[in-house]
Structure formats: structure tokens, C-alpha cells
1. Among I, II, considering only relative contact order in percent (Cα under 8 Å, 6 or more apart), which has the greatest calculated value?
2. A value of 1.07 was derived for Rg/Rh (Cα atoms, Kirkwood Rh); which structure in I, II was it taken from?
3. So if we calculate distance in nm of label points 7 Å out along Cα→Cβ at positions 62 and 638 for every structure here (I, II), which label has the highest result?
4. Thinking of I, II, which structure, once semi-axes √(5λ) of the Cα gyration tensor in Å, for residues 502-541 alone is computed, gives back 23, 9, 6?
5. When distance in nm of label points 7 Å out along Cα→Cβ at positions 286 and 478 is calculated, the result is 3.5; to which of the structures I, II does this value belong?
Structure I
Amino acid sequence: MDESPIDVTSNREEMDKLNTVEQTQLILARLMEGGQEDDDTCQELDRLTKLLNEDITNKNKTQSICDVIDDVCVDTILGYLDMRQADTVRGHAILSASAYLKAAGKKGDEALSKFFFDRVKRGTYDDYIVAFCVAAAIFPIAPETTSAIFLTEGFLPSLDPLMRRKWKSRKVETACLDMLNAASMNSSCREAIRKYCTDWLEEVVDQDPNELARSIHAADPEVQVTEGSIAMRRHSEAVQHLAAVILAKLKAVPSSAQQTTEGSEGRIQQATTSIEDLSRMFGSMILGDPENEDGKRHSVEGLAYATIQPAIKEEVAHNKELVKSLVRILADAPAKAPLTYGALSIFMNLTRYQPVQSEEEKKMTQLKAYANASGKLAPANPLNDDNHVSERCKRVFEAGIVPVLVTHSRHGSVASLNLIVSIISALSVTTGLRGQLAQQGAVNLLIAACTALPDTESQAKRTAAQALARILISTNPALVFGGTRARPQNSAIRPLTYILSPDPTAETRDLLPTFEALMALTNLASTDDDTRVTIIRNAWSEIEELLLSSNNLVSKAAVELVCNLVQSVEGVALYAADNPQAANRLHILLALADAEDEGTRSAAGGALASLTAYEAIVTGIVKRKRGVEVVLGLCGEGNEDLRHRGVFVVYNMVAYEGEAGKTARKAIREKNGVEVLKGCAKASRRAEVVEVTIQALKVLLEED
């Protein structure tokens, strides 16, 4: 750092008169001096962060402020990441450290590495604490640099004697485990931790905190061992739980070595702490000491990894008190806090369904298995099947998760909102829960999520829209959107339209979201003209394309939606306008009324029954080749509902006044319509069908 003298007591008002380098020197001098209130320290760190960020973006600078930040300055900045500093100070310091590493580039990476190893070489407890705290804090923001430091040859083995010393510092233990916990997020670091640290991590977790005290008392009952003494308890419960979290991360994802040593069953294996043991430890901590904040945080993080395993999911889900406690923890957790993300991760693991594979994807999976040395597919775990997941979803729902998710969705991060959407989506798969989900605010949550999630989160937006579709399929829109605090019904249309088109990023086309969106829109379109008009204006091009889908279910759902849309004037205009597009639409609708699928014929017949109240449609059917034949074909159906639609269309056509009606009557007579209607009357048993048929026959038999 520049040796020019600096007046540390300069007034803050004079700061703006200095250039950026001088401002940086003054800030660093104040930080080095120390002794300030935490709020003042945070302000200085914020000023430094601001200058560093400006230095990054300023392309015209003559000198980078990083040039005056030497090893002593780096030591000062990183020193504020010490666990013994106030949480607020550490929070501001991490922003400053991140800005410095970004601004300094390679020089910053070298400075970080030098700081870390200089501290470790000194070998004092104080230096270990600071070095480990810095590594833990920097890992998430500079993973490549920190993992390179962490994986330096000889470093991890050196931790073994440190953690196994007879006389230890609890803070060193905690700082070391915090570092390992952060590093275990990286796959390479996780493998190294597994290799060098598993044994002593197991010892820490398995140690009975009271064992030493009992041994001393057994040897000499007169000896008084005080509570909290290091001699009495080698490892604190907090340290044990943190070690358990790291072990859970190691065991949740098997190493490559574990996956390839299937032939070693014959060897005697050292007894180790199982993932089941760890998860029970976490559960006991949550239930036994709910006021222990550190224990709660570590236990939630550990369970977030342990519940990746199917057996742990089942065990946790069937522990009613534990699930309720996790819901309470989530309810009390601050927005955007690690505790919130951990609790949400647990619930996502409990409720996650296995992805549905197409036949082609199943074949590819089989081929990949045969390409491996074993040539065998690992059997699917039965605890992951839909029945087990559905049961877990019900248990999570019964614990009262939904209102808590609604609250967190309003203020959470994008990452948290992703998890919330996934959980609600899984719950919505169970038909019986959909009405209650709507009552508890899930519909508003999903609509808001579709708006709040950025375009980069397209998969989460699609998941939210599909969950919304499922709920709206099974519920009455008037009940969902009728409350004083409910969103307008039309706010659901845009999210549903979003999933009418297939996912452009998917390798295979999944038509289930499209089908469910069509059904939900059909339900909405049954309510009022305003909703129908909004659907037409936002989604008509997609709906029109889906009418011709090769998938019968999708095509039928699209026609059913059209049947509701043509109840509005704007819907009728799509077919009755005097232009080629309208004529082509009528042609398609007539073709669908003659489709192979009975449900499709029924929906198309219903649409024609509404449309034939208009002259242009009557004329269009007569003009269209086979138009009259298709309509009469509906009258000859074996299904009574289809016959009802058919005779209603015929009656509308023949009863129409003027030239259009006259032309229609003539065309129907020429196509043997009278005999068809007589046959329909004889075959029908429902009074309303017979009545309409007779009325149509009377009109046809009259002379024009």
C-alpha cells in the first residue's frame, strides 16, 4: 500500500473531494484502525465495495484502485470474514471481498491463496480460525479459486492431527467444519473430503459427549468435572451436528469409487454412520431442542441432503411431528435465508415425482445400461413410485404447508420460488387436494409466480402454469375467483396459454401440459363472455393449430374449448365472417364432426349446434362438400347425446327463414334427410331428442 500519510480523522464530507485512489486509501486506513462501531465498519465496507464495483466498470481509468490494495489491505478485508465478527459485518465484508476478487482478477486469486496458506503455516488457533472462515465464505463466490486452494496437495491430510488433538479449540473445529461444509458442494472437493476426512468426521459424530466425564468419575468419584469444560466434552453438540451435515452430503451422493466396487462385499467393512442414523440425529435435534438455532440450521441442511434417499423420504414423511416442526421452521424462517432454502429443499424431496419417460426414452435408457459393463438396468426403487409419492404429498399437505408457501412466495428469491412452484405442482397431481389448494391460495401463488419468474426460468414458469391448469380443471372458477381477495379470472389465461405450445427446449414433446391447459381454458370459457373474448384474443392461433393435432385427446380438448368459445359473438365471428379463413375454419369443424373419435365428434357437433343459429353458417354448411352428409351422420349415431346434437343442428338449418333456410331444406331432403330423421326418432328414448327430431321433420315435410 502507498506509504503517503493519511489523516484518519478527516471529515466524511471531504471524501468526495478525493480521487478514487485516495478515497480507497482512506477507507482502508479506517478499516485497519479498527475500534469502530459495527455500523460504521459496515458503512466503510460498503464504500469500498462501491469503489471496487465502479473500478470494474470504468474502462477509462488511469489507475486501478486494486494497485494500492497490498497484502496488508487484503488481510484487513478478509479479516472481517472471521466468525468472531458480528453477522452484519461479515455480510458486508463478503460483498467487499467479492468485489475485490472480481476487480483484481488473477492478482486477487493469488492474494487470496497467499493469505490462506500464510495463515495456515503460522499454525496458531487464531490463524486457523480466520483462514477457515475466509475459505468457507469465499467458496460460493469464487468456487474455482477456492477449490484449487482446498485441493492443494497435503492440505486436507494436515487437518487430521488438528481435529484429533487432545486439547482443542471449539472455534477451530467449527471454522474447519464450516469450510468443509462449503467445500462439499463441489464434486472434486467432496471426493477429497471423503478420502481424507471421513474417519475423523465419523469419530466426531459418533462420540458420546458425556463419555469422558463418566470415565473420569469412574476412576475418581471425588473429581468434579464442570459443565462446558473441554476436558468434559471433547466435541460440542453443535460441532457434532455440523460434522453430521458434511457426512450426509458425502453419503447422499455415492462416489464414483463406490459405484464401481460392487465386488467388494466379501471384505470386512469398517462400521460407519449410516445416512439413516444421520437423518434420525437431525430429526431428534429438531424435535428435542427447537430453540437451538445453530442445531436447527445444521439439522435442516443435513435433512435437505438426506431426503434425497427414498428410504429417508419415507421415514421423515411418516414422522408427523417432524413434518409439522419443519413447516413451523419454514414459517418462522426469514425470506431468502439459507434456512428457508433448506426447508423448502426437504419438502421438494419429499413430494418429487419421478419424471415420466416416453417409450423412446425408456429404450435409450435400456441401451445405455447394456453399453455398461454389467449390461443391467438398476431396478427402480419402489419407494419412488407414484403411490408412495402421492401418500407423502398428502402428509405434507396435511401438515399445513400451503399457507406457508403462499407467504414465502411473496418475498422469496427466484431459487426459493422455483422450489415452491415444484412443491405446489407435486401436490396438485393428487386430484383430491386440488380444491383445498385453491382455497388456501395456491391459484394466486401460481399466477403470480408465472409473472414474477424471469424468462430464463422457463421450465419453472411451465411447471407453475401446468399446476395452475390441474387445479382449474377440477374446481369451479366461480369459487376460485369469486372471493374479495382473489385475482381476476382472466389473469389465469396468459399462464395457461404459455403451455399450449410445446416446450422448445425439450428433446421429446410432452403433450400433457397442452392437454391440461386446454381443459382448464374450457372450464374458464364456460363462465362468461368476457373470459371467452380474452381467451380468443390471447390464444386463438394456438387453439386453432391444436384442433388438427394427431393426438386424439388434444384434438378433442381443443374442439371442446371451441364449443364453449362460440357461445360468444366474437367466437361466432371467427366462423361466420365473409372471408376464406372463416370458411376454412368451418370446413375443419365439419371434418372434426366426422372424426373417428366419438368425443371429438360430440364436441364438434355441440359447436355446430351453437353456430347454426347464424345464417352464414347455415349457408356455409350447405355449400361445403359433404357438409349436409356430416350433419345427418350425427343424427344416425348410436350415442343419444350425439343424435341430440345432430338433430339440433338440422332443426336450426331447416327452420331458418329466408333463402338460407330454403336452400338448407332442399339440400337435406336431397340427402335423404327425412328418412334419417325418422330413424333417429325411432331409435331415441329421451323426450328432448324425440321432440326436436319431430319439429325438424314437420318443417321438412311442409311445402316451401
Structure II
Amino acid sequence: MRVELPPEPAYFVDRDEQRERVLREVDAWTGRSRPLVVTLSGPGGMGKTELARLLARVLRDRFPDGVLSVDLDDFRLGGVMDPGDVLAQLLESLDVEPQFVAARFADRCRQYWDRTSAAKLLVIVDNARYASEVVPLLPASGDSLVLVTSHGPLYDLEDGAAVGLTLPPLEEWAATELLGLIVRDDRLAADPDAVRALVRVCEGLPAALRVAGAWVRAHRLRPLSRLVPQLRGELESKGVADVERIWDTVYDGLSPTAAQLYRLLPHHPGATFTQESATALLGLGPEACEDALEELDRAGLLDLRAVLGAGDGRMRLPGPLRAHAVRRSRRDAREGEPDEALPRLLRWFVRQAQRADRFAAGRRLTVVDEFAAVTGAPDAPLEDPQATTDPDLRAERSDRASRWLYEERHAVFAALRLAHERKLDAEAVALSEAVWTYALDHPHQSDVIGLFQLAVDSAVRDGTRPAWLARTRCQLARHLWQSGRLSEAERQLDRAEETCALLGADERDRKLAASVIEFRGMLNGARGQWSAAAADFERSRDLHRAIPNPYGAMLLTYRLGEARAELGDLETAHRLLSDAHERAAELGRERMTRRTGFALAGVLRRLGRTQESRPLYELSLRAARRRGSGFDEARVHEAMAALAQSEGRTADAADHRAAALGIRRRNGLSGEGDGAP
């Protein structure tokens, strides 16, 4: 029995799910007229070859006629492989003397089929690029097993005779275990935070973990905390030596379009991208981008499973691959390549963020006109709630837009920073307006303060649009006072009010002037000065009515109702909030209908009308869950706990308090929240 397997690796962890799947498939295989083929795909350095060899060792006794192994990269010349050469090696492994190996390819195929027709063989085919490379190497016996490793999935192998498994990066626990086996150093146990940082630098890539282990062993006197940034720099600048050669070889075989997309992807703002944003980045239209993405997937430089139904449609280049793409971009990109792509992508992000903002919050006061569609780049799959009369579908579309803002927040944030950095001031201010709507659902996040400050800086740098200055300063002020920085917030509002003198008399500028007064009232409310706040809200509402602006008048009626509730004037608050709630529903403003409903429920509860408040709270809770707003969900649970307690339902009250506390703890907070978002 010929067994072509090297010694097993010193350390191997996890992959239990993949091993069990293969063993089940082998047990269930019925010995048809062709062998069972199992493909293991994933980027270079993921451990595919080691897993194939481990499986071969486990299964070798089931295949008494031998375990054969070929690495197709050993047969490539200039990227081209002759399968006849591979067949010659396999025939020699099957004890065919070299001088008897048939000269013609077709004859070698028949010779191979004859030698394998009654055999029980296990064949490892390493580093396949295409299904067409594997097919001639399949034994003719249905009692055989072929394990194929490839960088990307091999979709063209015959259905029913092939099982495709994609190896994901190691989970953190497995990566930590592998690093510990490689290093066996007391420093690991003494500094678990540094170990976690080392593991995350490697992003679950076994080959990178081996480099990290060698790095730790080579520097025995240095604390791990010093090694982490050094290792990160080493991997970013040089990559993993053996894996780098594989990635370079795969990259060199890409078409020009796929290679260009690969070079551009690390410049994409945020860690993830979608098919639509990749299309905008590439700038060659949907079909060209689809072809390039599929080619990168086949090459193992990308995983399309997220697009194909196993995820949310967002893709990413793992850290080591991203660093490799950066190196190839520096080496191969034509002059100006990223500079041409990024403004186009930023315009695309502005348009999508504006659409999501409008669909989530309805048409509202904005100071940057809506951007046009980017030629050749499809919009994100969002639908206008106002295009349907079905209230449930309208709410679903609005919630979907809110979720888009949440799911794409990192990319939107990065796009705003990039726009400011590249002096694209209109894009920066426009993106800040969408961030504003996101932050209404997810308040008290410190990172948005920096973003709103960049928007102010962009408006100041532009210097020609008073509306930009007033709007961005108000946006920044609110998040400053929510962070307890009241004096800084007041300075921003003072500057915004000074700018109002430069505004014109058109409808938008009049709305903006009324909005600045509203923000002053909100700041007074944050200080607990509710009488002053109520006076500001009255002034602002009068201005909105004079325009006339029904939405603004409704919003300020809501603000005034909240202020009257804080002052203890519950009957007036009930009248105002009821009016605001009805008008929000009439205007089809889903977000404001929920907000006014929640505020109205609170007043009804305080008035002892609990039967009327409960359904409003329940609607608010369902809406918060659909939008993915943990802040709102916790706030509603706390209100429902107070409601249940007032009705003597202590068990329900405890459940709601526990739910709110659980949400806050998951987000690193504790205690009760306050205030409307």
C-alpha cells in the first residue's frame, strides 16, 4: 500500500465541524460509478492542506489501495498546468514504470482509468484552480475518495459527487489554543490581553499564527505588549512569507479588471463592502464588477457566501489579505487609480445615506441637495415608504432604511472622515445629516461627536453657505449636551444663532432659523430649565406655522408637550401630545408617530390611564426591536416596568427591568436611561 503523506503537523486545532462532515459523507457514500469528491476551499494559509492530510490519515485504512497526493502548483509553468504531467506522476505512484506511461494525453487518461477502475484509493489534489484541472485526475472507481484543496470554490464539479466545504478563519478560542501550542511561553498566561491582541492581528489565519508564534519565540525578553505593534507592522509590510508567494501567484493570474478591483478594495471606507458599493468603487458597471467579484471568489481572494445567502450581503477582505491588496496596490496601481475611484464611491455613499435618511425619517429639513445616482452603480436595495399606501409595508420599508444606517454605520463614518480629509465639503456635510438620523436611534455614542465636529470644520472651510454652518453646529451641540458638555454645546448654539443673520428669506432658511431656536429650547431642557424651553418651543412653533411647515409645527407641538409634562402640567401635555401624535400619523411620519406615541403613553400613565398607555408602549417596543435600537428598547422596557408596577404586576415589572438592564449591560452600560432620543 503506497501512502504519500508527510509527517503530521505538530499542532492542529479545531476544524471539528468540517472533519465530522467529511466522515459522514464517506460513511453515506454508496460506491457509485465515480468517486466521492470533497473540496476544501479558502484563502492561502487557512490550513486546507493540513486538514486534507489529517483526513487522509484518519481514513487511510478504508482505502487499502493507497493514498496518493499531488500538488498542482508543482506542475505549473507560467501559470499554466498540463494535466498530462500530473497523470504521469499518478500512474508512476500506481507502480506503472515510467517507460510504460502512454505518450498521448488521451491514452494516459485511459491508462489511469484502467489502473483505478477496481481500486479503493484516496487521492489528495492540492492547489486546484479550476474544476477542469481536477476532472482528469478522478479515479474510475466509485469506491475511491478525492480530497481537493483550492483557493476558491470549484463550482463546476458534477453535482452529487462533490461536497464543497469552505474553511472560515479560526475562531478566537481556537486561534488562542493554536498560538499556545506553538509558543508554550509563560508570558501568554501572564498577559491575556496581549494574547488576544496577537490573535486578532492574525485574524484566524493559521499561517499568520505560526508567524506570530515564531516572533514570540524569537524575542523571549520582550513583553508581549511590545511585540503586538511590531508584529502588526511586520505582517502589514511583508505578509506571511510562504502565503505571500501563493497570493502573489493567484493575483498574477487575475484578469486586469479583477486585479484592479482587488487593488481598490482596501481603499473602501470601512471594513466591509457590498456588491453595490464595490460596483461604484470599480466604476465599470454592474456586469464587470460581478465578473470581477466571482473571479476573486474563485481565486480564493474573497468569500461570496455572504452574497449568496449565508450572510447579510456584506463582504470583507480578512486583515492579511487586505494588507496584501494594499501592497499590490502600491506596487501595481496605475497613477491616480485610487484618486479616481474614491470620489465616485464617496458620492455613491452620500446618495445612499441620503436615501436611507429620507426613507427612515421622512422628508425633513436638510441643507445639502440630494445627490444624483452614480452612473453605472446601482443603488442600495432600499424602497421609498411613501410609494405604498399599505401602512405595514410603509413601516417595514422605513425600518429597513433605519437598519441600513445602522449596518453601514462604520462605512458611512469612514466615508465622512475620508470626505473631510479629501476636502469634499459638500459630501462631508451631507453625510453628517444622515449620521444625525442614525444617532436618533442610537444616541450617546461618543464617536459621532468627532464626526459632527468634522462636518462643522468642513462647513467653516467652505465658508460660503450659512445654512451649512447653522445646521452642523446644531447637530454638534445636541451631542455635546447629551455627553454632559453643556458649555461647549451653548457655544456652538451661540455661533449658530449668529449665523442666522446671514440666512435668506426662502422657505428652507426660515425653517433653519426656527430649528436653531428649537435647539436652544432642547439645551434649556437638558439643563432642567423647562419654562425657558417651553418658551423657545412656542417661538419655534410660531415660525413654522407662519411658513407654513406642517411637519415642523407638529414636531414643536411634540416638544412643547414634553416640556409641559416636565413642568407637571399633565392635562396640557396630554392635549399637545395627542395632537402631535394624530398629526404625525396623518403626515405618514413613521418615526415621529412612534416618538409621539411613546411620550403620550408616559403622560397617560402618569394620569392613571394605564389601559390607554399600554398599547402605545407595546407598539413602541415592537418598533424599537425592528429598528435594532437597543437604546429605545431599553427605554421602553423601563417605562413598561413603571407601568406594570403602578398596576401591581410586580413580576411583569421585574421582567421588564431585567430586560432593560440586560440590554444596557450588553452595551457596556448600567443603570436606567433618561430622555428621549
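1. On the way: I: 5; II: 8.
Max of relative contact order in percent (Cα under 8 Å, 6 or more apart): II.
2. On the way: I: 1.14; II: 1.07.
Checking each candidate, the match is II.
3. Details: I: 9.5; II: 5.8.
For this comparison of distance in nm of label points 7 Å out along Cα→Cβ at positions 62 and 638, the top structure is I.
4. Details: I: 25, 11, 5; II: 23, 9, 6.
The read-out comes from structure II.
5. Details: I: 4.2; II: 3.5.
Label of the originating structure: II.
Each reported figure results from applying straightforward, stated rules to the coordinates on display, with no laboratory input. This structure is a prediction, so every number in the text was calculated from the model and none was measured. Cβ atoms are built from the backbone, for glycine too; each structure is taken alone.
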